[in-house]
Structure 1
């Protein structure tokens, strides 16, 4: 975490003249104060200070106070080194947001927007190769071919989750090869593969609405949009509802502004402009974008019915909810040290609003639902299988009758 803060502080310092020209000379002092707050936060992490309250007057301030108070009751000390990882990680990003929220000129500034745009620009060639796969929908495809295509778009969305700027501390990752051609090779790294169950669910369920709880910008978001486009074109879904973060989060997580900026960049690319225009045409008709503060809280999904019953009720109305990425997975299973072979539905601890589909590459030491021997087999292949991002899961849990 200190590395992320150090890079952020360095970025703001290097860009101070650019930011001053953009926001005005009066913003210089504002930026100094922000850098000061971030430097203090870094020092508090390094010296294991207690987690303080959220100071700015925001709608989630009371909730954060409740979470921190509850943690103080459960644990002897609520400090950076002695508190649950999920809590302190979310707390750090919330405090980063607070540093900007409390300013005059930078209230709505996203310090990672440039990195997110650069990540997409670097991936446009790969996006083109992936989007070309959509062209097969215009061809006559046998039933078995339809399933093959569905599975490929599902897997493309999954493996794009490898590219997470919060894991690389903001460093861009290079994209070279055709992702479709890599799928056969990557399939052997699926430690849980419920693709057949997901396919059966979409074929047995009458055409309805699907939600996707998004994770990262760049190639991953583009791959998610291609999957959503596939669902609309094949009439597997009547509409797709995207859930995004309400503030800059974990460096590369998608916000509304990122979503729209992604469409603009796609449209501006000559080889992708028609695709981008089609996606823009979906907005408000087949595609809908929602932001919700729940996704930037430190609680896990089992608490949703109490913390945000309205959101839980909304999710219950979807034919399926697709959850992307590591953080969503950790929140689904409480970021607890489960035995690898524990059933997925047991680890959800009551969070069953509708049928759930999880697409996640492993970057944290928590995973459930594995067959006996799979963990040992994966360890023999790669000792860092839990955190390398090279292994993944496609997990399905049906809605309770």
Structure 2
């Protein structure tokens, strides 16, 4: 059963991927390299903070829309066993991809002495969970997803230390932490996966809105859901009742910024409401006004391909610029030893350069993404393409 692409979803996904590149350009070109925390209320400024904050929308919406795309793929296959098998194998594939090709893109370290467990791992884990969950009634998939999103902060008080198997499993599940298996090796679990699995389940459940609701009902439901989610964020954030371990700071000089400074690792309930609420609203507006931006659609139609090549492009360009300025390429091979030395802690450029590089790289990325999108469409019978 063929399912046409939902243009509003491709446009939104393309938009968040373009914004994602800004974050990674800031990492590799911004002053202080990856050692600078733009959300540190004691050292940040408004421009730097909101350059980072706007990119917070990327991971939640990327995971959420991955769930929605899985629903559409299920409609196309018209077979739950086939969909379950696809989601399970793709989940395994993404985890392997994270630990190999993606990690090398971040570090350029052939020895993999520094590994980062990030969003691709979280999507892979979530797909494995979804591969089992799709056998539940659709309503229950949504209920379980919401239960995880709303309830996972109850686990925040459970904290582990060290490198025991129990600790490592908990880090992968719910606690951001660094693992030092031996001297000279470092594994950073940046994306504990449990909360993200709830986001994907919710994304899968709303796929039903696109196949079963008429246009007006779908737009209305998206807008109302987004409005309710964001209002709930404001209520929880301003009252501090529940949903984030880092309350906003009433007396801080940057008190307004601190309202928006929610916990991302793992994503708190407040963080998810703050990002997914507007995301649903924007998706509803894209649907209502039939936004069909061609450039964003090109990016949104090939998300994994875009993700992979942008990592190598951003990191490679930063290395080349460093070499042009007289530096050694080895500084941009991010080993555990290099990371610990802090040799790039005073490297980098202001936000004007960051934004200029971002625009230039996005312009460059359009052409390979367009070529691959055409190739993928013309060779849709090749199953391996569905994994990228």
Structure 3
């Protein structure tokens, strides 16, 4: 089981009022290193027309996969919107992309078995519905308007919100797919070291796994149009987090960041409550006048609200109960396995981690910004430090 980080905010004056009884460092301690969590998304398509499946087809596919593997249904308004089994889940993204969030495992060999079992199940389910799957970072053919919408209220709210904060949020929601790797830390100091290394190298990993040059049926000239979508999705909740490299980085600094990210919604008893535009979790928790509509609905901040809010920030590396590597395009099975192998080798081997930390220690903010802005277009060919990213 991964270490939970959500309660480290118990030391803060405002959060302590609501969550003061939590202090994970005292209550839970630190778990040993070594767990590996792998998540991946894949595009579904009808094999006859190549079009993306509608919500009814995706629900039928989920039901079939659930029956094959004794999964529990995740329901919203009596519709199956996901599956859960132990610490693993299968969920649908806004455009019907299917995501496996794997259980925490101890080896990449176990990850391979988990992925193969899942891919076999969805392939069997898809075959009966005339549906196939594509391992790419971005839909190469269909426009945002062509993609069917999935029946999740969370995504309806995000769909309406995205155009108010960026130009590429709908591309991210409906047309992109990623592979993500979740890794542990042993202490606050260990978290900071791994956070800095993984942030600095995230776009280099993105260049290694870039496979999404096509959009709307044409070659864009980009190495990863998926990575490019993240450059103008929502800068208040996305990006490379330059303050992670500041001397006072720690759990509290990350909590401060998340507290000041605007809320998407608060969820209670099957209903999503939307605050006024721009209201932050800090304002909600502190009873700020801007959050009056939430108070009028009788809502007070809870631990569950915080846990949900943590899932609505999308930096290049995300801190939850683990560190989540978010830079890679989705791909076929061998790429799904190569990514965790890469990050496990870098972050779980103490010598490799120390050498990686030394390597990136003098990279400037300008160089890190350049990696984020130029790798989507140039990939491994991007000039960097007198050579290229490839070199």
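With relative contact order in percent (Cα under 8 Å, 6 or more apart) coming out at 22, pick the structure among 1, 2, 3 it was computed from. Can you show the working numbers first?
Details: 1: 16; 2: 28; 3: 22.
Label of the originating structure: 3.
helix-only ellipticity at 222 nm (-39500 (n - 2.57) for each DSSP H run of 4 or more, over all residues; to 500) was computed and gave -12000; which structure, 1, 2, 3, did it come from? Only structure 3 yields this read-out.
Rule-based calculations on the coordinates, nothing more; no lab input. Small disclaimer: the values here were computed from a predicted structure and weren't measured.
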